[in-house]
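Listed next: structures, encoded as structure tokens.
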Structure I
Amino acid sequence: MLNKIYFGALGVIFPICANALSYRAGDFNFAMTGYGTAGIIEPDFDKPDFIGDFRVRTQATYNPNNTHSFGAVYMIDEIAVKEDKWWHDAFAFWQWRGVGRIELGLTDSVAHKLGLGLPDVGGLRLNHDSLIYRKMGTAGPVIADPTITSGSESLRANIVAAHNSNVQYGVSVAGLTGDYDYSIDAGIKIKSSDAKTKFAVSIGASYMNHPDEFSTDTFTPAVTADWRGQVYTGLNIQYNSFIFGLTGRIVYDENPVGPAVDGFVAGAGVSYDLLNYTLSLSYLFSDTGIWHDGDTISRDHTTVASFRYKYSENVDGWTSIGMSRTQPFLAAGIRLTF
């Protein structure tokens, strides 16, 4: 269960294709994983609105020996479609067992992939471009994602070291985009476990030079500034069936043009597993406009309690109740995975 709440943990850097549709021919492997969610949300327990979310990820790999792997990844999801793109990930990789991995293409940064999210068993995608804000609206700018994000629209090189099974660290360099001149990200994740307890801690940082109408959220104004800096830390602890999560992220824009969309976001959460049932409770606080005198300060409190029942290996039912912008909401749906 611990790996399921890691937002950008080992399952992203070194993909694990459990329950995948797969095909193997000699040294070549192909796998497809994904999910689809359909449901409703009722802001203020009033008029219901439809929720649709999906993700499809394909990976082709060539394994000439037990040491080296070469491959390509293509992933599309609801976020990409909403932004009129045909990909969320499209990159090639070289993985050297016991040493690390190099990725080149259109994908998220190392700081993002090694980040840790909050426990969330509902279908509102709390840890990435949340459907809560899209469906509920926001009173002002909101820093929704608890992990560092610098987009996946530009050509990026990720280099990740993994010579220690309990430590991963890496750097990213991105450019060749109209969104900014260049971006540099770095991250590290350390994990440990004993008989009853597992924990992981992650730290990340990012620098973006001259962001120009750059946006990673469909509900927050784009930013234009001299530069953008971000720092992040996250912690996950599992004790028996309990999982606890903490996260914090600071965003700073130098000489921004227009409304300030930088500030900080902090969150905490817990989940509990019992047979086919899982409960989670998470809270996010966003505070924007605090670094610049005279700018409007926007604060948002979001609390989500979710319940999931696993009908079968590939079918889950979920329901969530919470508050955002002091407005309550109720949501429910079905999630299919493959």
Structure II
Amino acid sequence: MRANPFADMTPESDGLHAAGDEPWWREAWYFEFYDARTQLQFQAYQGVFPNASSGDLNAAFFHQGQPIHQIAKMDFNVPPEPVEDRLCFGPLKLEQVKPLCKWGLSYDSPEVRAHLTFDAVHPPFSWAAANLSLGDSIDPKQGVHHFDQLGRYRGSVWIDGEELKVDTLGFRDRMWGWGNRKNWCAYLVMWAAFSEDCVVNVVVQKFTDGRQSLTGYLHLDGTPSILKRASVEVEWSPRRSKIVAQINTAVEDSLGRRFEFTGHPQGISDTSHRWPHRSDHMMFSVGEYRSGDRVGHGVMNWAFITEADQIRELEASTENPVTEAAANE
């Protein structure tokens, strides 16, 4: 590893950033949770492409398994300068209360309103410091930064005038930098929070040259550790070709600890072919995860260019990465 991916970042890491020269340079914010008590699910992606003066918003609320509100709008007019307007367009308003620690979220639409806070539970986990690559063609001068973080969501959501009180674990993540995906053909992201002391984070990717990558961590009993290897089996729905039915996962971390879990998506948002610079099928959801008697929730996102690229069985390691061709020799 190039650095400790759990090390404290500077407050500037969580702030607004000046765009680089790359046409699809992007800055983005993601917030996701499922509150089992109220059966309320929320997921939101808000991004800006300053060099195009454009912003996009994908957000969804589900209640008792049913969609209440969804938006997928990719052409908001957003100032190119790193100003606070990047945090507020459309029905979603984001407010940084304390960098790396606390955020405020407000949502205002005809179907649903919300006032929520996110309070960090764990330090951020840096994808870059954990050596997650987005492809060999990245110009290192442009820089890519990405971190995710476990926290607790609290507040209120109003649906048809009924107030639902929220108090649940969930995730957020932040990205800024190069925004293209030239050499990438599929990925799978799973962040499962069973409790504050039991969290597993798995990100696997497939590239067009056959390479596979793994990053993530296991947090058990107050001790986080980077993943060393992962085995993933994905069962796809026989009736819905783009939809994952279930994922079976086994991981081992750098401390030798092993953890197995299964998961299935709930409340899926299909954002396929909406971005002008991407041509893939991309799904966002908040999955339900199980490990023994434990039940948790968290992010479950996946994407692929063609059905032939879909991840079905994958063995990935952070120690000796190999291409699929080499693995089959």
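Since every read-out is calculated from the coordinates, none of them should be taken as a lab result. Note that the structure is predicted; figures quoted are calculated from it, not measured. Cβ atoms are built from the backbone, for glycine too; each structure is taken alone.
Taking mean count of other Cβ atoms within 10 Å over residues 121-128 for each of I, II, which is largest?
The maximum falls on structure I.
Which of the displayed structures (I, II) returns the greatest value of mean count of other Cβ atoms within 10 Å over residues 257-264 on calculation?
Biggest value here belongs to I.
0.15 is what came out when FRET efficiency 1/(1 + (r/R0)^6) of positions 73 and 249 (r between Cβ atoms, R0 = 25 Å, to 0.05) was calculated for one structure; which of I, II is it? Write down the numbers at each step before the final one.
Values: I: 0.45; II: 0.15.
So the calculation was done on II.
Now, a different point. With distance in nm of label points 7 Å out along Cα→Cβ at positions 41 and 289 derived from the coordinates and found to be 1.6, which of I, II does the value describe?
Going through each structure in turn, the value belongs to II.
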